Every structure is written in structure tokens, then in C-alpha cells.
Structure I
Amino acid sequence: MSARSKSRRRSRPQSSPASPHFLGFERWDWVVCVALAFGIAIIYASVATNGFVNWDDPDYVANNPMVRRGLTLDGFVWAFTTVHAANWHPLVWLSHMIDVQLFGLQAGWHHVVNVFLHAATTILLFAWLRRTTDAVWRSAVVAALFAAHPTHVESVAWVAERKDTLSTAFWMISLWAYTAYVRRPSRWRYFAVFASLALGLMAKPMLVTLPFVFLLVDIWPLRRLSFGQSNGEERSNVRRLVVEKLPLLALAIASAAATFVAQSRGGAVAKLDAYPFGLRAVNALISYVAYIGQAFWPAHLAVVYPPRAMPPIWMIAGALTILILISAIVIRSATRWPYALVGWLWYLGTLVPVIGLVQVGSQPMADRYTYVPLIGLFIMVVWGAHDLFADRVAWRRVPAFGAVFAIVACAVLAHAQVRYWHDDLTLWNRAIAVTGPNSRAHNNLGNAFSDRRRVADAIAQYREAIKIKPDFGEAHSNLANSLVGQGAIDEAEREYLAALRARPTDPFAHNGLGSLLDERGRVAEAISHYQAALLAAPEMADAHNNLAVALTKQGRIDDAVHEFLEAIRANPANANFRYNLGVTLLQRGDTAQARRNLAAAIELDPSFGPARQALSALSSKQ
């Protein structure tokens, strides 16, 4: 206890009695906050000119019909009831709707909001460490590393990763609420902890580990658990603190279960036959060590890393040895350096939901997964370096120089990393350059070319993706779409069929093949594929519309009207759907409803010539 008390006295910042205070902060605290905000503004200044990228941004904002309408009552209800994009995170949808309400679809402002949330989280992190440890400069260094680390660029510079910036802001608010509860326990303060955790979980289920982190901060810096107690006292204290967390744990478990169901239904959770548990466990070991490597040497970062094959035994043994060795050291030094144990367990524990034991998608790791976990490593290193050199007068400046070097280096690298997010062409070319053969990156680069109508370049990228991963159904489907545009119908049909062999329930392949068969006059076959697409994706507006058009060719007008209405319900902002419904209602003789839908099509798209002509012809007949 004496060593810890001595260290604590050393860490108290020296300030003159005349130092101005505001909200409990001293002068240097405010200087640090301003410096952190200014540094983040410099690092991320270029995001204001960045656009949306073709990786989740269309689903979340650019092409999402509910979000594009801004903040509406229908949108509010939808946010809390949908599992769109294989997730339930209503606060994320609402935040994007508010952005659209305020800024429209100007991507730069959406990026700026992410940067603002990152800055707010950084300042809250600094202020929390400062309040709970009295260590101004160590708290500042940890916050600065969080602010400037290049692996965090993905979470901040990617509009669709609002999940990270918003949920982590609630993470820090929850830590503040928990600290307030610990210092002055009351039911209302406990409710504040519960409510802030619930809000955070509604932004991203990554907060399922927060009750565990509350137990860790009970050890350090809140010091509710002491290693100097007798075994009986320690067990009693641990039991009391665990029971205290049970309502929070129940909330986290409920969120985890809801997320697993949503991701399973959305097809995001990989099956064991695709990724056996042994491979997942090995990947988790390798990823834990790889993330530590990225923390100290953040080079060759990419938005997507290719899947790993089973690594050689020496690599597995090496990763396991490193993790065991670090764990043994921090456990043995827990009495003297409790922050080391807390920081290490923070890192290990907060990575559990995304370490790959439950495989979501195909990539083995992602930069965004380190957004919260690296805080633990930063605490370990910064506090450890301070204590290591504190009693060595000749070396006392080493941690300061090391901190300055690390922060400046991170800021320079992060500023460069932000530029790779300027647009999707730059993003995917960078991923290919640093990762080598990468089927996902080639496929998404093909999509970027396709969006720019560079069809030949798109086809070349899709073929490269298929060459790397022959059973890549999405690439087969995308290649088929491009081949249709080139008039290579027979080859396109073969590619759609290849896509469905790789993934029999792929709604996009079914919808694309249905369109191709419909154009070839094979209407009955087309209808069966549209229905298969809707079975896999009931909210797929294009499939509803295409099915309705096919049904009109069979004279099934009432069924067609129903499908057009479903298409409009899924995407109310599509003028073409309204026009198709209006024309079909005319065939049924429902003139009044036809007029309303044609007028609605024109309101949605004033330049929609066919709708104007149909409405004009209808008016002239009357």
C-alpha cells in the first residue's frame, strides 16, 4: 500500500492556489481540452471534402429511403423497429436522419459530425482520467493517443461507422455516470448509469462489455477493490460489486441476444461449416497480437483485410506465448501497478465481441474494432512508462519525449490515412495496394467503377475478385449485372447461376436473373426468382416492383397493384414506382387513384416526362 500511496502523491498535479477553476477544472485542464480539439480538427480537416463511399454508406444514408427523408415520425418508428443492415441500432438511424434534416446529403457535414463526436469522446476520456487519477499529463497523453491513432481513422472518417463514434461517446458518458454513482450512491445515479448504457447499446452492441469494464475500474482508478485485503474480505467485496452490476449485465445480455438474432437473420453471421471453431479460435489469438502490433506500428492499414488460412503452428504458438507472458506479468504486478492489470483486461475483454469467435462477415480483423480496446493498452503504456522512470532522475524526461514523438507520429500517419477515405476509388485501390490479393476490395472497386459507368474496368475487377475467390457469389452477381449492360446476355445468365450456386438465397442474384429472364420473355421463371428474392429480403423494393411488372404481363392486375404498393412502402421516395402503380391502376379503371399516383411521381421527380405525359393524357380524356 505504501508504494501505491507514494505514487499517488507524486501524480497529483501542482497548481497555485490562484489557479482559476471552472466546472472543477484547472487552467491546464482547459488548455489540454482545447489542444485535443484543435489537434483533432487538424488531423481530420480534409474529411469535409470527402464523399460517401460505396461500403455501407449507401445502406445507411445515401440510398436509404427512410434516412433520406430526414427526421420524420415514420422514420422514428422505423428506426426502433427495423433490423436493416443486419443490426438493431435505432440511435444510429436517428442520428443520420438528423444529419439529413440539417445538411441534406452533403457528405462533408456528415463527416464533420463524426469528427465532432470523436472530439467529444476524447475530451470526456481525458476529463474522466483526470478526475479519477489526478494525473493531468498522463491523462492527456492517453487521450491524445486515442485522438490521433491511425487505426481510429476508420471509425471517424467513415460515415457508416457513426456506430463507433456515437456509441463510444455514450461509453464515456456511462463511465462518468458510474463514477458519480460510486462517489455518492443513490437510486437515481444508478438509473443514470443504466440509462446511459441502454442508450449506448442502442447505438452499437459493443457496449455489452461495459459492465465488465465497470468491475475493472473498481480496481483502478476508483480503488473499490484492494489486493491488500484478506481473502474473506476480498471475496465478500467482489461478490457485492458483482451483484451491483447484475441489472447492467442483464441489459447487456439482452442486447447481445437481439444483435445475434438480427445479424443471423441478415445473413451476417458465418456458419461453422464455413469457419470452423478451431479456425476462429486461432484467428482470435493471431488478431489479439496483430492489434497490439498495429497499436505500436500502425502501417499498411486497410478498410478490409482478406480472410486468413490456418496459420503455421509456430505462429499460433508464438501468439499464445505472447498473450500468456503479458498476462502473467500484469497479474504478478497487480498489487504494485493495478493500472497494468486493468488496462490489459480492458484490452482483452472489450475485443471479445469482435475478435471472431462469433464470425460476422469474412474478414479476420478490422481497424474499427480497436476504437475502444486500445484505450486499455494506452493506459498500460503511459502509466507504466511514468512509474518505470519516475525514480530515475537522469531518465525522467524519457516518457515525455517518447509521448511527444508517439503523438506527433500518430497524428502525421492519421492525417495521411484520412486522405485514403476521400472516395471509394482511392479507398479500394489503397486496400489492394497494402493487402495484396483481396477479393472484397477488387469487388468493391468494381462497384466504384460501375457507379462511374466505367463498365470495362468494373468487369476486370469483378473477374479478378472471382479469380481470387471462385465461390464469391456477390462478385458473380455484380459481373452479371455489368455483362447485361454490355449485351452479353448468355454469359450474364451463367454468372447469375454461378452466384446462386455459391449462395442460393442471394436476393440480388435472384432479382437480377429474374430481370434478365423477364426481358427474354420467360416471365413465369422470372416471377419465381423475384419471389425467391423477396423470401430472402422482404423489404427489397426493386424486387417488389419487378415482380409487379411481371404480374401485369400475365394480366394479374390486382396482384401487381399489391406488389407496387409494397415497393412504395419499402421506398416511398421512388418516382418510378409511383408511375408504374399509376399506369397499372389505369388498366384497372381506377382513374382517381391513378391520377394521385402520377401526380405523386411528378412531385418526387419534376423532370419525370412519362408521368407528365400520362397525367396530361388522362386530363385530356376528361
Structure II
Amino acid sequence: MSTYEEIYGKRVEVLDADPTLNSSYEGQVWYNSTTGTLKSVVAFDSWSSTTNVSTNRTMGSGFGLQTATVAAGGLIPPASYQSICEEYNGSGWTSGGALTTARRSQGGLGTLTAGLIFGGYLAPGDTNASEEYNGSSFTEGDNLNTARAGLGTFGTQTAGVGAAGSVGPTGQQLVEEYNGTSWSEETNINGTARWGIVGAGTQTAGVIFGGNSAPGMTKETEEYDGTNWTTGGNLNTARGEGSGGGTSQTAAITYGGRQTGPGSGTTATETYDGTTWSTSPATLATACAFCIQGSTGSQTASLNATGSTGPSGATPFMTTAQEFNKSVNTITAAAWASGGALPTATKDLAGAGIQTAALAFGGKIAPGPVVASSYSYNGASWTATPSLSTAREHLEGVGTSTAALAAGGSTGSVTTATEEYGGSWTAGGALPTATQQGTMVGTQTAALYTGGGTPSRVTTTYEYDGSSWTGGTAIPTATEKYASAGTQSLAAVFGGTTPGTDYATTTFEWDNSSWTTGGSLGTGRNSLAGNGTQTAALAVGGYTGSNTAVTEAYDGTAWSTRPSLATARRGLATSTPAPNALSVVTGGTASSESTETEEFTGDVETVTASTLTTS
């Protein structure tokens, strides 16, 4: 019998405990002498949840990679055809440029910065409209020769293929190629005329699979060499209106879709090696169809979003998005989770610290008075600490759980009060101007306070050095009820109420000398919470005319969505200097004042060892 060393030229290391793992251990084998097991790190298939799309819809299409995807168009039944476009960056969604022609069941191919949308349906009939995407906007291109919907697609913006599809209720075998300027008719597919197909690969080495060939779905696979079509290996699960894609003819993937029967969906995932389809052990969390149609990833990293879990693409919509990964990493998606309840339901309070060591202080217990209460949080529960010297609401807070700063607010009238915490609250240097509902970043000895109301909105900015405040550069727009992230020298402030709007989307960035405009929030709002750094900030909750649970993250350039709070609310406190991937919010106003605490954890990737067996 051959040994491992004889076969691979390497010996198996004997360890008394598994090593601290990272991706470099992939393929390595060791023997754990304590447990008596042979171990290795091997890649495995998995689906994991990610941030929802902003607008749920069905029968849309898309293109790109898992970390740079476009989802465009679609339908909100019974007859609201969509032009909306959203972009996914691997964590959240942002608004992209709208389609020129609203439609559903269109084809999509290419990349986020060089994509193509074509065909589809817009009542009362199919469309031949073709549009190119440059990463920010769609422009009209040359039309398809035959208007149709549900095409199988693959290739690039300058070398694309649209195969089969339907004209009205009739399946087609037609094939057209796009060269970046115009469409040309090419050799028809050999197999069944069908629609609701998925494709993968390039214009000269492509593949299409599945589809609806009334009265049922098909398992058919056909491969394209740029001129002719040949039969490939059948799918294991017949399906139409599924999703998937792939970068090559020999590395395709498909998932979801309708099976034979009225709207019966599947969770099955299959991968293709150019000859045979294999069913993955990983399945979608929910059987669905009519999700993003068009290649949105690769065989090892794909995205499934939008769509429907109901018959024929009708409601209920699928409200979740999921990522497929073949990796050594186990991915735990970002999420909010319940924390320990605040002892007293309080709104318009302030916070400081990190998720496992936070402070919450001040605020108001409606319809009662403003309060001086102060509480510390250990990651599980809140405990009363010595109270503020000055009871107030609409104040701002920064710092740590052992060295916090509270400034401004209202005691019934606007105050200049500043207090420092180090086990108890003591007076600090007063703000030059009585101010409330501004925003503050930094630490107890290096803070930046800007904006707010006196009670009129102001642009004033002040800096604190641990003993006194001095005037700084004014912010461009008078703003109150907004939020911030960062430090005294590198900050971002966002949202709020300005002279132009009650629900601002504006972001301003501070570089220690001047203010510049940053990327706009996706959801304009006031009375929100914020934390993190200038290049990794979180905007949480707030008020849009009603309370919102929306959470967005900022990367220093653009905002994108993250999982929403469990409870929509405004006027809540947050851990201010904490990283945006690990924060806590508490209190605020939901239907009434709240004691609820929620903790946010960003995406987490961990490497897990597998036990090897002789089977």
C-alpha cells in the first residue's frame, strides 16, 4: 500500500492541536494526535445571506461579478415595468443609472463598467431595445434584429451572444451576436426552441442550459464555438427562469428556477465542467425563480437576488440576496442582533465606546423631563453609572467607556455644557455657543463638534483639546440632526436637516483643514446615528417622514446598503469610535421611546479544518 509521502512527496505533520488556520493552509494535511484524526483545509460549496436589494422585484436581469454586479429592470406585478438599476459591491447595494427602456425578462451580459441589456418584454409586446452600461449610465445601442424575451446570454459588451428566447408565447431558436456596434443573425441553436435560459462563457466558447419549452422545462445544454452549436451534458434538474452564469464554457453554474409544474421552484445548485453537470451539496435557502437573469459571477463566486417564490413570477417576492462561494472560508453575513435592554426607555440620548464597552447618557423620557442618567454596557447588559451633572437631550457624545465626552444639548433651553467622564462626570470647557442636535467625532481630548441649532441651524465648527473649545472651519451647509464618523482630523458627517431639505443625503468630509463633498446617502434622513471612520462609516436608522431601519456603510467614496435594524427608530445612541463592522445602538423612538439595544457585526470569514476519512 502506498504511503502519503510516496504519492505526494511530503510527510504528514503530527500536531497535538490544530494550527491557527488561514487560507494558506488550503491543501495541507496534518494528524491531530490528541483527537486521533487526519485533518486538512479543503474548499467547499456554500450559500450565505447578504444585504437585501433596495427594491424587490421579479424578472430582472444583470451582469458582472459577485463583488461588482448590476441588477436592472424587472417587474412589480401586476404591470409596473421597472427601469431601476442597483449595483452590488460584495457587501451592499447602491443606486446605478436607470435603464432608458423599462422592461422585464431582458438579457444581460458583461461587466459593471461595460455591460449590455437587450430584449425583454414591455406591454403590449416584446422589445428589441439594446442598451450599454458604462458603470454609471445606460445609453441606447443598436437594436436586436428580432424583439424577444428570456434569452440565454454570454460574452462581453463588444462580443456578446443572445440565444433563443420567446416571441410572445412562442419559444425561439434564433441566435444573434453583438460586436459592440450592431447585432447580426447567426446559426440557430439545434435543440428545443425555448426561453428562460441561462448562459455562460465567451462568444467563441459559450454554453446555454435549461429553459422553458412549454408545456414543461428542459435539461438541455448546448455549447457554442462561435459558429456552430453542439449538444452538451444534460442538467440533473430540469428548470427554466433560473439564474447562474460562469466565465467559461467549462466552468458554468446554475441555481434556482422553475421546475415542471405551475411555479414549483427549486433550491438546487449545479456546476458544469464542459462535459457533465454535478449537483452541489449547497442549496439556496429558498426555492425561487425569475431572479437576476444574466451572468452575475463565476462558478466559485456568484450572486442570487431579486426574483419570486410565488408561481409564474408573482408575489411573494424573495426579499433576500445570497452569495455562492467555493472557498476554504466559512462566511457569516453581516447582521444586527439583539443586545441587553436599556434600563429606561429613552430617546435623543448620546453614546460612546465600543460594542463590548459602551456608554449611553442623557436624553428624554417622554412625556417626562430630560434626564441625566448614564449607563455602561459590557456587551450583554447595561448598568447605571454616576449621572451627568446637567440633564439634557439632543446632546452629542464621543470617546470610550472610561474616557467619554458629552457636549451641548437642551435642558429645556439650549446649553453650552461640556462634561468629561472618567468613572464620574465632571465639567469641561463650555462650548462657545449654546448648541443642540449637532454632531461630534473624536475623543475626550481631541474632539470636533459641528453644526446644530442655536436654535437656528448653524455652520459653526469647534475643536476640543481636553480643556477648551476653539473655533474651526465652518461646514459648507448649516445642518442639524445629522450623524458622523471619524476623528478630529479625518471625519465624515452625513444626513440631517438643512435649509434645503428635512431629509438630507449630503456627506461632507473633513481633512483637518477643509470640508469637501463626499458620496450621497442612498436614503435621505435626519435623527440618525453614525459611527466608524471616514473610510468605513455606518449610518443607522433615523427619520424619513417615518422612522426607518435602513443601515448604510461608507467606504470613503460611496454609500451602500447593509442589513437593516430589527426596529425602525430615530434619536438613538451609538458607540461612536467603534469600527463600523462592530457597533451597538440603543434607545431612540420607535412607536414610542425604546429600551431596545441592537449589535451589528460585519461579514466574518473563518477557515475551518475538515476531518479526512478513508471512505
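All of the numbers you see were taken from the coordinates with simple rules; none came from a lab. Owing to the predicted nature of the structure, the values given are computational and were not obtained by experimental measurement. Cβ atoms are built from the backbone, for glycine too; each structure is taken alone.
Can you say which of I, II returns -23000 when helix-only ellipticity at 222 nm (-39500 (n - 2.57) for each DSSP H run of 4 or more, over all residues; to 500) is computed?
The correct label is I.
Which of the displayed structures (I, II) returns the greatest value of mean count of other Cβ atoms within 10 Å over residues 469-476 on calculation?
I
Which of I, II yields 28, 15, 12 for semi-axes √(5λ) of the Cα gyration tensor in Å, for residues 29-116 alone, as computed?
Label of the source structure: I.
Please state which of the structures I, II yields 28.0, 87 when Rg and Dmax of the Cα atoms in Å is computed from it.
Among I, II, the structure yielding 28.0, 87 for Rg and Dmax of the Cα atoms in Å is II.
Taking percent of Cα pairs over 21 Å apart, for residues 309-388 alone as the quantity of interest, name the structure among I, II where it is greatest.
That would be structure II.
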